[in-house]
Structure P
């Protein structure tokens, strides 16, 4: 099987000979496409025809896969294709024509997995293995499947400036970042994952472009709305003049990754920063395009990051199917659990400092902790919408993620900050609750390596990022003095990136083995005892709390109840089983303890 996504933008191989080139640049009267060899040597050029709508088209009969090209927009400006499928020499170099049919897929019978079966593993391709490549990551897929993982979430792959970075500063949304491998190697990774029964989700960024290598401002200023801004620069134009083509660009991108690379879903980064006053929000339009397109043939999932806690995008229809998004990362779950583990109260943890135990219980039972209450961290502004009516699988819960580790000054993981027994109880709460659980790479073996913020900028931009990174922490007590902030690692240093790579030898250490055995056991118990009942989960989840712990009960079907009891210090509990109650997992005789059971529902 060979598949390709039909592109409105960029370079498209024709069924007959040649390549069709397309650039949308309404403010440009004249554009040429140029052929390059040896990086920057133009050997041939062709004029493009302009339409009334601002499209510039050219069919080049002699062009073929492998040709490298740029667009000349006049006044000495020559730039890569904003819809390039491949930029092998980096974001400033020429684009390369790709044959999307060059990979023979072997997963033709793969239709994905239902969302309630997802156990997610987030990874950064560059740091997951010493090689930092798709091919090297593919060799670890059997290990992830044996662990109990059923969905891999890749941090963004869209091409960005430099060789190393988190990926959230992408500037060529259709091009695979060259440092990780080729488009064909990425397809091979997804193909192998499917053969191992693993879904693959991709993190995409539709709220901004990165600060270096974004040439759209030169060839197509219509892409930006400079009257509004995001934390990363001018907002994208999703609701002003010319917005229809801008929206099409990003909807095409979402379909491209699902169609051409056969990803099983997308995670949309920071949708609260997508400024869109249209009657149908871009997120809703993307969801509809996925549902009515590739979602007709296979399972396709849409996961959101949304600091606004907008429950309306997680609503289900009468058959229990998502109307818009499948799920959302639940930062509230993380923040409450982190405060329980570390007693940290600064920054966004301040909102959960008062009663973290009750907060975690509410997150387990209802999804969001903040469902419209004022947030102290947000200067008293109300945050969130009621979420108790939503199924548990509408939320992705996690103890660690790239954000919550990497946004620390020194990138410490939770095992560097909290007691082992507390972490192990929280892992049971994570992996044996009905929410979809997510682990961050290395968490399963208590990795000691940090995950720092790293990038690869030069000159003034590198200086600005370095200063900005250190200034971010000025309000934290530990970094109130300038001398303390200077200890924060330079994001641009290659050593910062190198320190963030996993050390796989730690799997065989005493701590690594202990944690790995625990995680594998918890995921096996989830698969055996909880997962089969998740489609029948009912409303009416209850939570009872006291000073040291909580009990949360989830109705499953008409007769069963899944119960999680957890204690964090205080008197040790004996927790005898009730008649008809089956023990799934228990830790006893310690201050931090947990009991998970499956039993009969008690009539109201």
Structure Q
């Protein structure tokens, strides 16, 4: 029987080195005490600031406090992600979350204070380092409340964030899936990490069994899932109304200084191009010898190379070899990450599913994987290291206050890595069969990132708008909305299984409202940037590295424009659709 390993059974070389943040619990506690005091000192300054020098001291302390708080929060969360069943790190993360609320509460007067001070004070030359930070506060003046009201909102964060934390614990620690028979007829434990691997099986019975087992499990928790997600939507409405926004969507996008037009352009452009997705579904059905595909047929690779497996070391070599076009410095940093404890590689009992890149300003980035050895996993490694090198360049170039790039551009660097790796593999492919496989990988990545994430974005828009209009939504409503969107997106060539109605409840990104659309805009931007790098060489690479170094020093749309991509128009999305269409036609001809 194929059982998951315990954490202590994983080789050390395949674990990240969180000791690079804190070598011991005592070091963690020392910083915890320090940040607690700094938060009190920060709060005590609120009544004494009237001139630029005082404001400068306040902002410098705010920066230093935030920098250390990031260490505490990231370390405790990543320790918990190693094994969600360990209560020790649940407690540590809970304490760090409470401290974060304490810091934000203590600092909640800063924005109202800047708005209240005379302009000659906040624009003093002493504060030049913080000019962008201050300008952003002034831009949001109409949505900023009084100091007392801001403090109350900051204090509420721990309570209003409960829905996401409850969902995470339910799905990562408490939710148990049954065993299914694999291709050999052996009983194997179904996990979130193994689910896609099962869906890639050539045995349709295995795919169907995994699909049914997963969604039957989620459906059995339907009421809890619905209550949790409804609470999350209500939280978004509460904060948007408190700050005077017309909708949760407008409030979420305003952090990036982006209008709802960008969001609507994406949804409208993808909807107008759904016939391309319908064509891909039909091509997939023919390739599999089916009259119509079912939902569990959407991930199985269509050519024999899908059986190819990569050791983790082979994956690292493949990624590094494909990204040489980005220059020696980039590849050198990449290899350092592979060899220096940045990455937690394999799945173990209790480990958080999926993959992410995270880090703090004072340390190198970290990557969580659940590596299974597939080509998709190799692309995931390239993807997450794209995030990590974006973080590295940003943190080593920008001051702390501008080191955090906006989520709107966060998916660009990760996807540029994927596209460049794909292009390199296509150049090296020496037969039609392998070329068909690689093209299909791109088409499926595009389907999953552009079409699928836009469907998610449309789901969020409908659900939040319904709540915003005063209509309470039940679990059945969520399921119906989600089912209807699947019917629209996948078309008549796909049997949209009733059980897919419950898929919304397994998407953790919905607890970061209006986040997923950025995957689609980021992918489209990455296609354009990768093409410019291929066409222009060093000048495009230099512009791109400049983008990586910019962090949050400018608004995301402005930073992207420097690479040659303008997402204030539908043009990059349309360009991505044209590439998808061209490769789909070639793929159809190769089958």
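What follows is calculated from the coordinates using simple rules that are stated; it is not laboratory data. From a predicted model like this one, the values you see are computed outputs, not experimental measurements. Cβ atoms are built from the backbone, for glycine too; each structure is taken alone.
Comparison across structures P, Q (criterion: distance in nm of label points 7 Å out along Cα→Cβ at positions 172 and 460) gives the highest value for P. Each of structures P, Q was scored by mean count of other Cβ atoms within 10 Å over residues 260-267; the highest score is held by P.
When volume of the Cα convex hull per residue in Å³, for residues 204-315 alone is calculated for each of structures P, Q, structure Q gives the greatest result.
Out of P, Q, which one gives 5.1 for distance in nm of label points 7 Å out along Cα→Cβ at positions 252 and 540 as computed from the coordinates? So the calculation was done on P.
To test your reading of the models, identify which of P, Q gives 46, 19, 16 for semi-axes √(5λ) of the Cα gyration tensor in Å, for residues 28-243 alone when calculated. Structure of origin is Q.
Computing mean count of other Cβ atoms within 10 Å over residues 132-139 gives 15.5 for which of P, Q? Provide the component values of the computation, followed by the final result.
Details: P: 19.2; Q: 15.5.
Going through each structure in turn, the value belongs to Q.
Quick check on the output: -20500 is helix-only ellipticity at 222 nm (-39500 (n - 2.57) for each DSSP H run of 4 or more, over all residues; to 500), derived from one of P, Q. Which one produced it? Intermediate results must be reported in sequence, preceding the final value.
On the way: P: -6500; Q: -20500.
For helix-only ellipticity at 222 nm (-39500 (n - 2.57) for each DSSP H run of 4 or more, over all residues; to 500), the value -20500 is produced by structure Q.
Looking at structures P, Q, which one was relative contact order in percent (Cα under 8 Å, 6 or more apart) calculated from, given that it came out as 10? Corresponding structure: P. For mean count of other Cβ atoms within 10 Å over residues 404-411, the highest value in the series P, Q is held by structure Q.
Supply the structure label, taken from P, Q, corresponding to Rg and Dmax of the Cα atoms in Å with the calculated value 24.8, 82. Walk me through the intermediate numbers first.
Details: P: 24.8, 82; Q: 24.1, 75.
The value was obtained from structure P.
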